[in-house]
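The numbers here are math on the coordinates, done by the rules we state, and not lab data. Please read all numbers here as calculations on a predicted model, not as lab measurements. Cβ atoms are built from the backbone, for glycine too; each structure is taken alone.
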Structure 1
Amino acid sequence: MLIGRSPVRISFGGGGTDLPAYYEQFGGEVLSVSINKYFYTILGARHDGRVQVISSDLRVFESWKDIANLPIQDSELEIPLAAIKDLGGNLAVDLFLASEIPPGTGLGSSASVCVNIIKTLTHYLHRPISKYDLAERAFHIARNTLHKRVGKQDEYAAAFGGLNYITFSSDGSVQVEPVHLDEIVLREFQSSLMLFFTGSAHHSWTILAEQEKSTRSHSGGTLEALHEVKALATKMRRALEMGKIDEFGRLLDEGWRAKRRVSDKISTPRIDHLYMRAREAGAIGGKITGAGGGGFLLLCCEPPFQQQVREALAEEGVQEMNFAFDFQGAQVIVNDPFIDGDVQGGKQWIFVPASIGAR
């Protein structure tokens, strides 16, 4: 049996510049961090030529045979089906899928699902894959197989883990550069961040499709706003490297105001109200995670004011989600052939008699 996991992420600055419509013209830059909220794939072997997938989040169960001839669009489990088909489809396994984060919350969960399934399956098939290739393969599936209007940052965050500055070149190549902070600054930075679920999950395909159209046509103020969003990502990185957390918070607020100009669907009256309450209670800055429209409200707030912010948002029926940074990225965390007797699912173990081990 194998168990793989991959993290979701928080994007601080540069979101939207990782879409092909933007980076193919101007290059993109994103500052993000992965967090310890994970998507899990549990894989067990079968011997009947079928693939069975159970999703606890979607509450969907499907069993397939002859996957190569199955249409992806007819399945609620399109991501695992597309990943299996992309790897050749010659599998007989049980897959149980579960997440600590509900879908549509702006933390890159869909990308984490795809990255995690590919990581687990390639490990099972003994096909080593680099983090770059893992992220690119997941992006290819989302963009070209499932035809989702998505950017690249989520796949790279899930594959690599950590606090990264990710650059997207016009030719499609990507460079992931870890942002190294002094240990004290890193702890201070992590302790200054808060996440609150706004109570509305969503899929951002409509927002992203609209953004791509406006970017390619250079219409409205979308392009100018995205240029500003990208520039602010660089400033955020510099602020962190200098240990200026308060400056980072102010830039986060500036970035949110710029991001709201990308599309009128990014914020809502409810989100604006929650953000206003948080700022009045002491938060320095914040933003909605992901493309917007719902999900989690990220705030940067000095610890002495955090309880006031919690109380203010609790009055609005909004609860906080605790988290920490993840620096591992996608990985297989359990590899045990003895659980289901599948020698392909684990390494060979050699037992040494106790009398020998005691010498």
Structure 2
Amino acid sequence: MKKKIIIFLGIVLAGIIFLVLKTMKDSGEFKKLKPHSNYTCVKVPNVPGPEDIAIDNATATAFISTFNRRAYMKGKVLQGAIFAYNLKGKPRLRNLTANLKIKFYPLGISLYTAPDGLKLLFVINRLPGSHVVEIFQYRGGALHHRETVTGELFISLNDLAAVGPRQFYITNDHGSRTALGKKIEDYCKLSRATVVYYDGKSMRTVADKLSYANGIWADNDGKHLYVTATTGKRFYVYKRKPDGSLEPEHELDLGAGPDNISVDEDGTIRVACHTRMLTLVKHMSDEKRKAPSQIVEVFPEGKGGFSYKEIYMNLGEEISAASVAAAYRKRLIMGAIFENYFLDCTMK
């Protein structure tokens, strides 16, 4: 009997070790990383948690979504902000929401420019217990709050892609609303995340069964939508239909956990990725634990397929857990989830 118990415990222990090693392997912890960069970067300080960036090419302005997530995790909730950073002339950083009267904890952002020149900035506002979308008009070098959009399908908002003056797509990174439910989804790799479309009057789910839907971007041609799934390690391409519904066209395995997407004037797609996701979790709770930053370019290749190439890799010394890389000509502006700065990089 004692021998059977020992054998049983040995099998259980072996199973646990196998699951731990498999989780570490799937999270990229054993992956060999080779740092490289074709950019010379400078840090722009005093910008806590610059998680997402949208660039207005017409005015050479970068809009940066910021929120002090480390303070939040310690129980201190500070007002977030949208900064403007000019990409022509002498660099200047301006807080565009310093006088905003509403509680503001921004995450994903999207800039929409109407045919008549109207510029609108859409912002995910992750209020405790209620995630909403704020719409601002950008005029005279300032942001003017226009409205707040909410709805029953707004579960766990992460990013959005504006496609009209009141029309947009959003990603729900989880299907669960509770912290425990979200952890179960992440570690069990449950595909419960969704994409929701709001047509200005009503909303509906247009894509589902995603593993941590994260970044989203409506392509320059207006005919396609790109979505990343972090724990699924996928980059998805959808065809947009006139009614806003989506038709899957392609999916690409990036081999890492993709975050935000950006597409420049020339149509080049860039995605920030987390190559070691368990290290990222450690970095969340301890800023001394550096997390790698990877930037890839995704490009189409024959017969509707897509491929990618790595253009930047850093082990975390220059920037940890980069979440976005937005380009303006030969400049690349890199943000991160927890850093107190962003990088302004110029191609060598």
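For structures 1, 2, calculate mean count of other Cβ atoms within 10 Å over residues 44-51 and state which one comes out highest.
Checked 1, 2; max of mean count of other Cβ atoms within 10 Å over residues 44-51 sits with 2.
Using FRET efficiency 1/(1 + (r/R0)^6) of positions 28 and 108 (r between Cβ atoms, R0 = 25 Å, to 0.05) as the calculated read-out, with 0.60 as its value, let me know the right label among 1, 2.
2
If we compute relative contact order in percent (Cα under 8 Å, 6 or more apart) for structures 1, 2, which one ends up with the highest value?
That would be structure 1.
Check the numbers for mean count of other Cβ atoms within 10 Å over residues 100-107 across 1, 2 and tell me which is largest.
Largest calculated value belongs to 1.
Could you figure out which one of 1, 2 the value 36, 25, 19 for semi-axes √(5λ) of the Cα gyration tensor in Å was computed from?
Label of the originating structure: 1.
For the read-out helix-only ellipticity at 222 nm (-39500 (n - 2.57) for each DSSP H run of 4 or more, over all residues; to 500), a value of -11500 was computed from one structure; give its label from 1, 2.
The read-out comes from structure 1.
By the measure distance in nm of label points 7 Å out along Cα→Cβ at positions 84 and 228, tell me the structure among 1, 2 with the highest figure.
Largest value of distance in nm of label points 7 Å out along Cα→Cβ at positions 84 and 228: 1.
Assuming 1.1 is distance in nm of label points 7 Å out along Cα→Cβ at positions 196 and 244 as calculated from a single structure, say which of 1, 2 it is.
2
With distance in nm of label points 7 Å out along Cα→Cβ at positions 4 and 316 coming out at 3.8, pick the structure among 1, 2 it was computed from.
Among 1, 2, the structure yielding 3.8 for distance in nm of label points 7 Å out along Cα→Cβ at positions 4 and 316 is 1.
Kindly point out which one of 1, 2 the value 2.6 was derived from, the read-out being distance in nm of label points 7 Å out along Cα→Cβ at positions 52 and 116.
Only one of 1, 2 returns 2.6 for distance in nm of label points 7 Å out along Cα→Cβ at positions 52 and 116, namely 2.
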